[in-house]
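Just so it is clear, none of the values below were taken in a lab; they were calculated from the coordinates. The structure displayed is predicted, hence computed values, not measured ones. Cβ atoms are built from the backbone, for glycine too; each structure is taken alone.
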Structure 1
Amino acid sequence: MTPFELAEPRSLREAVAMLNPDGSQPVRAIAGGTALMLMMKAGVFQPARLVSLRGVEARYSEIAATPGGGLRIGAMATLRELERSALVRQSAPVITRTLKTLANVRVRNVATVGGALAHGDPHMDLPPVLTALGAQVRTLSPAGERTLAVGDLYTGYYETCLADNELIAELIVPPQTGWRAAYMKITSRAADDWPALGVAVALHMDAGAVKDVRLVVSAATNTPVRLTAAERVLRGAVPDAATLARCSEAAIANVDLAQDAHGSSAYKRELLRVYAVRAVQAALMD
């Protein structure tokens with residue numbers, strides 16, 4: 001690796017001020033560094049300065065309940081802390097289940113929530129799950145704060161809408177009362193490997209019918225994608241065999257799935273056809 005300066009601010013606002021506002025200099029914030037260090041070792045990224053976030057305010061590492069039963073998760077909380085949190089397990093158990101096979105425990109011990117979301121890797125498991133849950137991120141930049149849906153954070157392959165001098169401060173998961181959720185991770189190798197396809201769903205049920213639904217596909221797409229045609233089939237319907245069959249066909253309508261080492265586009269379409277329904281069925285049993 002080439003030499004670089006390491007800055008160690010004591011607050012998140014101070015860290016933001018140390019970032020390059022226009023991307024003209026290779027300056028990057030570093031939290032857990034699990035992805036960034038690999039990029040540096042491979043020579044893909046050669047920073048002039050890294051801004052360490054380890055010394056910022058302790059509240060950005062906290063996991064706390066919000067009024068009504070939601071969650072406020074500091075961006076510096078590690079994935080392992082998220083996985084082991086009793087609050088998360090009680091309020092959004094689908095997050096706890098998802099983290100069991102997200103990379104491995106060594107990575108989860110170091111990687112942070114904010115870093116995992118800001119990295120923009122389309123294969124990550126949390127973005128589709130958080131999109132299905134209706135979660136939001138609060139960001140901080142010299143221009144101030146803003147709040148945006150996790151689903152709106154991603155703009156392309158490894159691309160987000162974050163400015164060069166904007167950092168994720170915290171993740172907000174709204175109360176999940178009345179909602180049921182599930183995530184299906186389909187891998188071609190080990191269970192904790194990158195998924196060939198990910199499908200997340202959240203259902204709000206009322207008297208046996210689907211009152212509302214968010215169904216999301218990832219890993220085979222450049223960003224988490226809402227399957228709106230399948231959502232329309234489910235919304236307002238009783239999820240019986242006939243409805244689920246229509247959902248299966250609607251799930252593969254108007255969605256482009258990428259071919260890669262994990263499988264062809266045609267193979268992933270068949271995976272989506274099957275696992276969209278399995279995810280809904282799993283959520284119904286949540």
Structure 2
Amino acid sequence: MTTLVFGQRGQVAQELQTRAPVIALGRGAADLSDPAACAAAIVSHNPSAVINAAAYTSVDNAEEEEALATVINGDSPAAMARVCAELDIPFVHISTDYVFDGTGEKPWQSDAATGPISAYGRSKLVGERGVRAAGGRHAILRTSWVFSSHGNNFLKTMLRLAETRSELNVVDDQVGGATPAGSIAQACLAIAGQLGEDAGKAGIYHLSGKPDVSWADFARAIFAAAGKKVTVHGIPTRNYFTPATRPLNSRLDCRTTLETFDIARPDWRVAIPQILRELEIDQ
């Protein structure tokens with residue numbers, strides 16, 4: 001099976017390249033600000049499956065660049081999905097917990113009403129709607145709080161700050177599932193394979209790491225695993241200003257993913273030491 005991946009240097013895209021002989025398209029080969037070019041790339045490569053692991057991911061910058069974010073996160077995935085539907089090949093699209101408004105404390109089910117509270121979330125919801133409208137063998141995989149040894153993410157930021165700080169303020173009222181990028185990559189490959197065999201599995205699914213945790217407690221776990229003596233002070237979100245509003249409740253109900261694809265929630269506590277070893281950090 002020849003799998004075409006949109007994205008090359010992102011966290012999930014890099015993990016995909018270590019797990020399967022995929023064709024990964026970077027910005028030079030596939031400009032996500034040009035939906036027609038993305039569609040043409042699929043036709044040109046004629047793959048057996050497509051995974052979209054690329055996105056406009058700067059949540060705060062999206063507040064000023066919502067139009068561009070909507071093209072990249074909305075229009076281009078829709079164009080990809082339409083071509084995949086025409087070719088009758090699986091299309092797996094990675095989405096986000098930011099399509100929800102973050103209220104309450106219950107995990108969001110895949111069929112729950114959406115209501116994004118940021119430009120980034122709105123742009124990703126446009127993509128979801130476009131993929132669903134295209135039909136075909138598609139799966140929208142919502143995830144949250146992605147971390148790995150690649151790129152920029154919370155774990156690497158905490159480790160960097162630990163080099164010069166002995167105390168940190170971290171929000172403790174945002175709760176969700178920290179998710180290893182490698183687990184998302186593995187899930188995307190498995191879902192694509194199963195969609196190729198059963199188009200009836202098309203739909204929206206969730207995958208996030210367990211157990212659900214606050215950013216502050218996630219930071220504490222990172223420092224403990226890395227042997228860093230950093231005191232974490234939990235603070236409310238209202239005391240940490242960002243241009244984009246973050247959802248307080250990012251918990252995702254992942255049961256349908258387990259029931260449909262036999263893919264269980266990964267344990268982020270197990271993943272942290274593995275990633276630290278990849279970063280060659282003594283534990």
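Given 23.4 as the derived value for mean count of other Cβ atoms within 10 Å over residues 113-120, which of the supplied structures 1, 2 does it correspond to? It would help to have the intermediate numbers written out before the result.
Values: 1: 23.4; 2: 19.5.
Checking each candidate, the match is 1.
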When relative contact order in percent (Cα under 8 Å, 6 or more apart) is computed for each of 1, 2, the largest belongs to: 2
Which of 1, 2 yields -11500 [helix-only ellipticity at 222 nm (-39500 (n - 2.57) for each DSSP H run of 4 or more, over all residues; to 500), calculated]: 2
Identity of the structure behind 119 (criterion: volume of the Cα convex hull per residue in Å³, calculated), options 1, 2: 2
Ranking 1, 2 by mean count of other Cβ atoms within 10 Å over residues 9-16, the structure that comes out highest: 2
Of the structures 1, 2, the one that 2.1 was derived from, the read-out being distance in nm of label points 7 Å out along Cα→Cβ at positions 137 and 225: 1
Identity of the structure behind 14, 35, 34, 15, 2 (criterion: P(r) over Cα pairs in 10 Å bins from 0, in percent, for residues 153-248 alone, calculated), options 1, 2: 1
For 3.1 (distance in nm of label points 7 Å out along Cα→Cβ at positions 33 and 97, calculated) the corresponding structure among 1, 2: 2
